[in-house]
Structure 1
Amino acid sequence: MKNIKPYLTEDEQPAYKTLNEVDFSALYSYADYMRFEFEERLELIKGHLFKMSPAPSRIHQGISGNIFVPIYNALKGKSCRVYSAPFDVRLAKKMQDDKEIFTVVQPDIVVVCDPAKLDQRGCIGAPDIVVEILSPGNNKKELINKYEVYEEAGVKEYWIVSPTHKTFFRYILDENGKFQPTKMLTEGEEVTTSIIPGLKLVLEEVFQD
């Protein structure tokens, strides 16, 4: 976290009005993140800031909708909820104070089954399912870091979808808290999960333009 001058209260800390004011070599907390007033979207992973890709492409948006809608329909009448980006997910380790949270991500889609994790600002704690749809702007380091923080936080399932290759990877958290990959899926196959009984994602439909 950045050094804060001792004679300034938290409310007196300066806001960040442009992206140029942000030092990407510094470490930040969620409290810092909340002072960003510019339109550009950033994610915070273990205190490090990452620029998000430009506005998702039409194909990216289409795939997101093709995944979101079946999940939404399958969850009707159930306690789980599904949300799409922009939606802040704060992965707090122990303390839930804004100054003690160093990872804030905006996955494309999340499923949250514990209502206690939801508040006015999004989700605090691990969602049950996280879906990331790859885009040309995705940074390999960012993807590796996300895999690590999702695993450490206890996300039960992490789905990675590639529009370019029309592939669907699913990582499932085992009893030891480690992600185990399922086989790569593609068009002609279906995705189901025990977290959402009755859900059947037909990948031919997911990747349909």
Structure 2
Amino acid sequence: MDGNGRWAKKRAMPRALGHQRGVEAVRRLVRALEPTNLDCLTLYAFSSENWKRSEDEVDDLMNLMRKFIKSDLAEFVANGVKLKIIGDWRGLAPDIVAMLEDALEQTAGGTQTLAVALNYGSQNEIARAAAKAAEKGEITPDTISAELDTADLPPLDLLIRTSGEIRLSNFLLWQSAYAEMLFVDTLWPDFKPEHLSQALQDFAQRERRYGGR
């Protein structure tokens, strides 16, 4: 979900407002999930590298997270959205961890999954998974996959990056091995359900060969 800061800068607004509009884009997308029949939508909300940002910006992002959970949790439950958190989210502030634990419990019965990457870095995830696999025995692609944060999620089919950047930025590196990728110029606050629909139409026209001919 890239481009919040640039969206605000283009409008001579503070970065915090760009992040607020980014949260509104998340809300629009989650509300549009049901008719898509997607099993899972994963959003990269806060990376392990985002701690390098200014203290004020990090505080703004954490406060937005608190507000979003409080304001939208009931709607998640009502709409059958199951929350899943990937990354080292237990390293966040204790009150946020408690809120997330409650949200995970309340949404456990949902039929469509919203996975949110918090304090997440894919290289760290792979290293943790490999270490766990080694503790249990042989290290293979299958044993590493079984220990990833996403082990209980469907395989990654389509990865979308907004804002015109063409890189993965340490997101789902292992899971992206055979995923289709789509890089769009739209800044995240302007990303709407119709953009997702267009992306899914584009995905449906691609031929996936998984290394075959």
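Source structure of the calculated read-out (distance in nm of label points 7 Å out along Cα→Cβ at positions 31 and 175, 2.6) within 1, 2: 2.
Thinking of 1, 2, which structure, once relative contact order in percent (Cα under 8 Å, 6 or more apart) is computed, gives back 17? Derived from the structure labelled 1. Of the structures labelled 1, 2, one was used to calculate helix-only ellipticity at 222 nm (-39500 (n - 2.57) for each DSSP H run of 4 or more, over all residues; to 500), giving -14000. Name it. Computing helix-only ellipticity at 222 nm (-39500 (n - 2.57) for each DSSP H run of 4 or more, over all residues; to 500) on every structure in 1, 2 gives -14000 only for 2.
Comparing Cα Rg over 2.2 N^0.38 Å, for residues 159-198 alone across structures 1, 2, the highest value is found for 1.
Can you rank 1, 2 by distance in nm of label points 7 Å out along Cα→Cβ at positions 23 and 87 and just name the one with the largest value?
When distance in nm of label points 7 Å out along Cα→Cβ at positions 23 and 87 is computed for each of 1, 2, structure 1 gives the biggest number.
One of 1, 2 was used to compute FRET efficiency 1/(1 + (r/R0)^6) of positions 39 and 151 (r between Cβ atoms, R0 = 30 Å, to 0.05), and the result was 0.45. Which label is that? Source structure: 1.
Every read-out reported here was derived from the displayed coordinates using simple, explicitly stated rules and does not represent laboratory data. Fair warning: this is a prediction, and the values are worked out from it, not measured in the lab. Cβ atoms are built from the backbone, for glycine too; each structure is taken alone.
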